[in-house]
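Take a look at these structures.
Computed from the coordinates by the stated procedures, all read-outs in this text should not be read as laboratory data. Computed from a predicted structure; not experimentally measured. Cβ atoms are built from the backbone, for glycine too; each structure is taken alone.
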Structure 1
């Protein structure tokens, strides 16, 4: 019960307050769009830039943690695509969009605050190592698979151009790349810039959690409920279970193991709906899966934290 009360409920109360505020029209939807643009295009990229620019890469960028987490993520993607195609007879583009929902766990808006509350801010190094390549890698996989599914013979070069364009139009990717550039170059960040970044960073997660709650009002559970529950099961249960097994097999240190499993256990991020909307396919399934899995993750995250010995 301690994990539920002290770690999970405060995060979901902020999400719930955002949901209630928009649902009751205390917070207008046009203002919500502005808040989301602020968090996704400015505040969270600043958070990622600041974290990666100062991250001890030699200490946190261990290959085993990346193999552990992304083996689970890619397996989730394959199960999502295969299940949508074989079990539910979806088209290939629909299947890829469902697979993307199983691939793209909410590593920032849910993974970071829950991990921080559970294990402390000093334990977030492995989280940032995962996040550093999360958006670029997941978009590379998803966009490549979707472009192949929709290519109709457009060619490898044209597909590659679309993949690169989609990745580097993403503000999160830009923040991550800029953070790596500063970290690897050794160029110091001026104090005045650090102070400004700190102000943005402190606003990032609370505003993003409130905005996540508000945007979930738009996602009505509709579509094929079997497909929706399948995506939720792969995201919340199968992905972290594979990561758990890989982490044990590779003998990850306790901190890295906790970060990898807990991040894998998060619900699909809003990017799952954004991806589906970008291609105009599986929008109802992905939107409903984001909403339902976010609600269900309050219980499943508690269970995974208990298994992790919190």
Structure 2
């Protein structure tokens, strides 16, 4: 352990975690509603590629060109792909957790309304997809970044978000403390566990409800270069492994989806198949990330 954000805790030494009705696995699905900037936002240290992380072509102080292709891909997700994903989630009785960045919150009231019709939970997701939290920010700059993100979601939805997932899961050494100080109750950036766990911010309280990289479609498709058949099989096998271990103590599976990826017509049927595979099992609790956090806290209080 080279930081103090949370205590190390081997899963085999924890109290048994019981989900509602004795479910073995808690399933949550995060869908990202985000904007891909045409130009690299001012203050970003390096360009961000559609695959996440530094762009391999334009780095450092090189002149940045407008990324029309990346813009179009992501805008496709907000115009077309999101509705395929929502239809599949509806079919399987899954209420989504919608990660809403400031640009999307300010400019896509139609998408916010679609989420509200379904009783979705909205969580904060930064300013935009290419404007990441980075270590070059001062603490005050990062605090304002986080506040602006949270305020935008509250203004768009009428509810202050309880959760956070950063663009590209990026954080600094200050992020957990700043999130907790702004009233965020849980964060999804830390993909290091199969159960929620309590973090140790300087003020306030913070839980991790983390997304493992292999459950993120951007990571596994675009960076991992896995075929859709491989992704479908991996997700089903991932669930099966959790389901087996969940007979002893509850596990969680947090799928993290991008409409410009999984909302494509040739990919969506595989998401449908994965969710059908999961839904065919007894003992699966389909929840929002906030419901997972609430239940975990209630279990803690019961001892």
Query raised in the report: Here helix-only ellipticity at 222 nm (-39500 (n - 2.57) for each DSSP H run of 4 or more, over all residues; to 500) was calculated and came to -10500; which of the structures 1, 2 was it taken from?
Result: 2
Report summary line: If you rank structures 1, 2 by mean count of other Cβ atoms within 10 Å over residues 184-191, the highest one is 2
Report task. Name the one structure among 1, 2 that volume of the Cα convex hull per residue in Å³, for residues 208-255 alone of 89 was derived from. Result -> 1
Query raised in the report: From which structure (1, 2) was FRET efficiency 1/(1 + (r/R0)^6) of positions 120 and 272 (r between Cβ atoms, R0 = 25 Å, to 0.05) calculated, if the value obtained is 0.30?
Result: 1
Report task. Kindly point out which one of 1, 2 the value 28 was derived from, the read-out being relative contact order in percent (Cα under 8 Å, 6 or more apart). Result -> 2
Report summary line: When mean count of other Cβ atoms within 10 Å over residues 96-103 is calculated for structures 1, 2, the one with the largest value is 1
Query raised in the report: If mean count of other Cβ atoms within 10 Å over residues 136-143 is computed to be 20.8, which of 1, 2 is the source?
Result: 1
